[in-house]
Structure P
């Protein structure tokens, strides 16, 4: 009888603790992971596609996903006509902007931060590092080891996807079409423009081409002069970031105005780095596949949620590029596009796949 009573007493003590353990496990399974994405620019097609690729890839995970963009007007002086001295000149604006960002982040109380593009990364990183949150970055162009923000983190707290442009593959394609020896770079005067221009300069030096002229211009009148110079000196021009370009009254030009003028006055072949820029005059553009960039970032987050260490996930280049061909402009410039190159268009490939498919002999 004593044994029976003792067994019943043990069961009475253990059952609540077993139930509590099960409850804890169920709570852990049902708890949502809060992910906050912060974009650099006011919402555009690019941001929408990145967010879509990101959220759809994580649809089978129990997440609470939210996103917002930087208050870009507040930061225009810092980023739009960029010089390194801006960080000192506009320090007060930066401090105020970071306070507002910190309040927004605190209000959402995320478990994970994702920053999209260079401006968001450099503005948000000091906040995230203080809050000891894991941060994933996506779509940045900077050599992050030399960035203003990378050194704030140890490898256990940061991972991300660097946006790159298949410059070697594009040159190989263009050399199938016409001789390419001298290349110019034309871009706006903003923060991202300077970072992307540096990336292109470094990569082009690895190719058998000369970097002829490099322009980071914030005035539309200077863009017009640059196009005239490029027409007379270069075999190819890369139009990088046609944003943050202003008229004489200080108003930013719309892409349609710039596109109409460039199409009429650019007399040599061009390339671009996005589907928007491809409409401005480039014949062939190999551009980051934006949805895939968001998807690849989400795959990194998924690995983290499954228990991988951030240091094992690491920093990688994005995988896929879209190939855009403008046959109307090729015809206007009397340039014939080989059939095998035409067959690559409207498809998505890795850089190595593109190089393998293009016969460069």
Structure Q
């Protein structure tokens, strides 16, 4: 299951996760030419229910998707599906397993490709599912229930795990819990290291707290591994941390708003990404309906606003920087469109939109180099 080196590709397959309904039936795939920014018409790759978040295995052969629901196989849980990526770009189901909790909203694959990590928003829990040799999933080996609440009675009466990912060294897993105003840190053990070894075990220190009412949603690591950029959904802020890779600990450095001071409407932040060179950080605003661009100070890791650009649609639930770093694809959930923006390498600024394509309720997009699909 070793990862294949990605070629200097210009052609990619873009897989788009959606909420299913009148305009969507599952996961869609489109061809993307990174030399021109041309995105092909999305086609249905596989029919499946509410595949709201996707993750690609390091070998580029398998795709994993959560099914955001609260009832799977007669249990009060959501599901995680594993798919083979076919040469045609279509997806073939390998199997489905319980997500270990209700309302799964995020999925990630550890950097060794040994396990799939899931955040369950509804139940406020995280889980780890071992990956079989053929890419299929075993049932959750570990499921950890979060406990507690925070100050917002509508959104934070209980735990709501929203995101989980590994650190660059694959030693720790970091989980954002919107309901607790915490980023929880777990030690990550590979499957098979010993019969009793957990896949996730609380770290020491086990978490870091943010300003009450912030609602941490997603985070991204700087390429140098020294800084973490946390996007706070409710407060519409970035919280910047220094990261100690040996201890798996976080130290707050800065909090900065994603919104202009004159904006008075309702807003919920959604996605954060760091460019491949580590010079810029991007965050999406739902309500203000924009992509906020920040420059990174290379020594301190702190952020300075560059610009805010309209997402050319309603509710940018997600956006993705393509692997070359030349393009940003914004997924506007409520206007059912995906918009391609050019990215200026030196300034991080977004140019005029190159293209808009229709896709029903898009909420996630991931890239696979076309040359790596067998």
Structure R
């Protein structure tokens, strides 16, 4: 590499793209494509795609990925999720390429120290701790490999990763990837209450339906998707259908959807405290929406910031029946900026520039 002014060539190797429930990948790509030439490769297609995506290639087998690597000759490989390291690591080793990975919640929260209930359930199910699983052990090996430039991870996960052997000097503390600028809007909001996300047991979205039934004079909307959404429809009907279910919305349309609401109630199950730092919190605060989230872990106080952490859904009817306090709304705009990919993208692009000394930092 002799031209110091050229942009780095990055192979973005993903498990599934363009998946509408993974808009953090969309936001990241749109931010870093300003500083790098990207080749997007996905190992499989999406369940529910979004429309406005970048061109991509599908390669289901490692040999197909190797052929693309040989063709493109990238400077670096980038991926999402620690679970992808056993795929990316060998390809990077064979091609002698550096790589980066962005961790998320589902692949790190299982590393937390569990309560006695959690340990009992694990024994009953006879499932080993995450750090003992073969894929994680292999992932640790690749994190320690000299080709690994860095692992971007939520700040609260660093102690857990270090405790099980991840190299601390490879970990890069980073808040969620959100295109905050797209959502920033301090104009007045509507009076609705919303929830959003993939319907899974850990989200306990039945609480949202129960809350809606207790506040019949306020419109409640659920932007949900996933295999358990039919069960939620049944629960909603049994409670008089107090929640309007909204079909998946294209990412570019979501800012307008947030503005119809004054509160986001992001539910979660206290017995399954594995909901991470959802993008919806920052998106809502940037949109002038107040945030309510269950106090399932101490780290959420840092992320929710000027919002409401509740210990029971029964605490919320009076809160969501009224307006968001002016101070909470005002502080929410500033707090959301901590997740802005436009600001913290340097944490990623500088890793690449540090390894490719003739490529300028982003």
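Here are some notes:
- Distance in nm of label points 7 Å out along Cα→Cβ at positions 186 and 282 from the coordinates reads 1.3; which among P, Q, R: P
- Test item: Cα extents along the principal axes in Å calculated as 65, 50, 34, pick one of P, Q, R: R
- Each of structures P, Q, R was scored by distance in nm of label points 7 Å out along Cα→Cβ at positions 90 and 226; the highest score is held by Q.
- Origin of the value -9500, where helix-only ellipticity at 222 nm (-39500 (n - 2.57) for each DSSP H run of 4 or more, over all residues; to 500) was derived from one of P, Q, R: R
Only the coordinates and a few stated rules stand behind these numbers; no lab work does. A quick note: this is a predicted structure, and the numbers were derived from the prediction, not measured. Cβ atoms are built from the backbone, for glycine too; each structure is taken alone.
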